[in-house]
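There are structures below to look over.
We did not get these values from a lab; they are worked out from the coordinates using the rules stated. Quick caveat, the model's predicted, so the values are computed rather than measured. Cβ atoms are built from the backbone, for glycine too; each structure is taken alone.
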Structure I
Amino acid sequence: MEQKQRKPSILIVDDDKNICKMIDASLRKERKYEIDTALSGEACMRILRDEIPDLVLLDIQMPGIDGIETLKRIKQEDSRIPVVIMTAHGTIERAVKSMKLGAYDFLTKPFARDRLLVTINNALMNSSLIKEVDELRSELKSKYTFANIIGQSGVMQDVFRSVEKVVDSNVTVLIQGESGTGKELIARAIHYHSKLRANKPFVAVNCSALPESLLESELFGHEKGSFTGASGRRIGKFEQANGGTIFLDEIGLMTPATQSKVLRILQEREFERVGGNELIKVDVRVISATNKDLEEEMKNGNFREDLYYRTSVFPIKLPSLRERKEDIPLISAYFLKKYCEQEGKNLEGINPDGLDLLMAYNWPGNVRELENAIERAVVLASGKEITAKDLPPAVRSLGEKRIYESDNTLASWIEKLEEEALRQALLECEGNISKTAKKLGIGRATIYRKAKKYGLPMVKS
């Protein structure tokens, strides 16, 4: 059964009973509002303690607490309640004052019914848009909350503590980490948890995606005719982010000329559009990210020293996934739930052999690669849970190529190869010692001793 839509509620506040009755009767003809009345500011506030109306029509001149004071108290109760002031000709100045205090509009008595209905309709529409924006902002904040940046390992707890310290400051932040570690996610979390900037724009720019000429226009904007193809004025990302946060991803790939202009913004909080001479001032928090070693780039002359020190006032280093493998089961469970909901599946989890492979793999693409692997596995899974055969080939092979990238000694990585070969054989033979010995061509006693050494699961036969 279709749910009946709730009618907007309107509270009429006026000490004149006749005016209350007149407005009430006029609005009830529309048959689309719930109407209530109050004959004083005190009565209005008593009603608001029990139920919040969608709109208040408020007389400005009343005994006791007048309309101005009542307006202040309404806004303290809930600043989003639209209030339309009703005023006589002699109190226009007070009506203007009420607008400065947050009233949506004012009506001068006597007012026509059509004028009343238009004002009410506009006020309710405006209020609805404000509520939608608030809900969207709340959703964004929830999406980028620290709880959704998965990690219970010690290194991730250190990251969370760093983020918590910096959210309510204006300090520039440099997020360093390999591709796929979640640098933009951390940047967004900082922005949406900021008391100063959460309600302002978050603008992300990938500095590696554009050539120098286009990147400069993208960041600073341009004036009409400033270069071939510039058919009109363009507002750049720094202007768009005014009051909020700009996220400069892969800042290490900026050319020296662009680095110089970004440095000026950080120092002076002002810039000029390409081809323009107007000085534009902005209040923007800058968060940068890179997967390069900027200190090394600086030594090689590829990155300005002064810009490095300006952007790295508060550095945050994100660990690779292989540096926090204890988080893999938790992250995998999060993505499993996400993609089961998306694909309409009801998988119970990841079986032990699949999870074992996830833990063994080195994840060169970090969390992004793990997410893609789980998404693929959810699509391929035919049973009640994800198994090894549902995982990508690179994961099933245990990332053998990356074993050789280790800094360990020859004996150490030979031992690792032995452990991985034995682990895989035991998985395929379901832990059966006799079958594993036959498969590898070695004795049962050797299998038993090695499996015990590496802590691998087995069953006697």
Structure II
Amino acid sequence: MSSHTCITMEYPIFSSLLVLLQLIGVIVVVAYLLTRSRLFLEILDGHPAFRTQVILVLLFGALSIYGTLSGIEFMGARINVRDLGPMLAGLLGGPLVGLGAGLIGAAHRLTLEGFTVYSCSLATVFAGLFGGLIWMYHKRTFAGITVAVLFAILMEGFHMALTLIMCRPFDQALVVVSTVALPMITANAAGMFVFAFMVENLRNERKMQAERDTLLREMERKNTELAIAAEIQQSFLPDTISQIEGYDIAARSIMAKEVGGDFFDVIPLEVVPLGKGQLGIMIADVSGKGIPAALFMALSRIVVRVNATWYGRRPAAAIRDANTIIAHDSRSSMFVTLFYGLLDSANRTLTYVNAGHNPPIHFRAADGTLAEFAATGMAMGVLDDAAYSQENVQMVPGDVLILYTDGITEAENADLEMFGQNRLERIILASDKVSANELCQEILTAVRTFTGDHPQSDDITLMVIRSC
């Protein structure tokens, strides 16, 4: 408040408030430009550099002077928003910044006349200092909308109290305070609210950006881990399909996700042969998808491989003991359906165990008909004492055996229609003369054509064995 030509004591309160709000608009625009500068990132982090602190002192000190010069004269005083600049400086940069801006605004006020010169100058200094103390109390960060607005209201109330205490004559001070208190408190609180709202929005933007960056990094890390897991899982599948005399074997596995629960295998391991002219074949489907299914698949594959090698020509015993181990180690209610068979090239037989898996389709060349190998036991991992039996079937030249998972028959198109077993059987009957690899490719191509652009919902695994 400074001394100039007095205007009438009946100056409307709301008219003065309107003028102050216009002044606030200019200050808010300048403050907004500051929030969008690189300097403001240092301020939000609570560690503004010395150069940034100097800029804040000069900027908000200048805004304090602007708040004085653009004020409204009234009874030797001036209705103004001088304190807003130092308050903002303190709330953003700390006590030294607030005090510096307050001293600039106060020094300019001292050059002007008026009976409120000392109380107003002192209030401006306190405005910056108190704002800085609040910044320190809130651990070098902006205090937030509620605290900032409440501070502006209380600070202007303190300003009015200083005027009543220090200014004489008291009657004149009382008239001035009763007239200017409402517009000055309202205008400073409104300006503080708008600026605090901008700061909070900016902090929320940074927080969301940080969360988004963290999420992207986490997704990138998981994608990398999934790629590694997919590579490891792919290494579980045979690079080449072992062949024995009298049989042509081909197999493919296509995961619905990066990793899955389907797998196929040929047993034995190259270093531990089951016997000359004998080969173990296996196809399996773990319940569920993704990484849990892939881990359960790895466990099941290793256990079955070891037991199959150990028991040799007794597939039922191999699957029985493998099931006991898997059931004991399974704590997630997961299970695996599996078909394991032992091919013998000498006597042209397949000795098999079907542990709850989709019945393989046997094309019999002798009469051109199709048959299925029914289950000889339940899915593995459900009961640790489940019983399994084995069956024998002749594989004469021209016979074809198709092992598959339900990802083929349950593949859906855009109309949610399933591929179904009938389509699979028609392809088998129409392609009985082709090689195992060609038949495998024809089936997969038919499934892909049927589903079109509809996303694959389940893992697909297929093995074709042709007796030559």
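Assorted remarks:
- Of structures I, II, the largest value of volume of the Cα convex hull per residue in Å³ belongs to I.
- Rg/Rh (Cα atoms, Kirkwood Rh), for residues 116-243 alone derived as 1.52 - corresponding label from I, II: II
- Structure from which 17.0 was derived, mean count of other Cβ atoms within 10 Å over residues 100-107, options I, II: I
- Taking distance in nm of label points 7 Å out along Cα→Cβ at positions 108 and 188 as the criterion, the largest value within structures I, II is that of I.
- Value -18500, calculated as helix-only ellipticity at 222 nm (-39500 (n - 2.57) for each DSSP H run of 4 or more, over all residues; to 500), assigned to which of I, II: II
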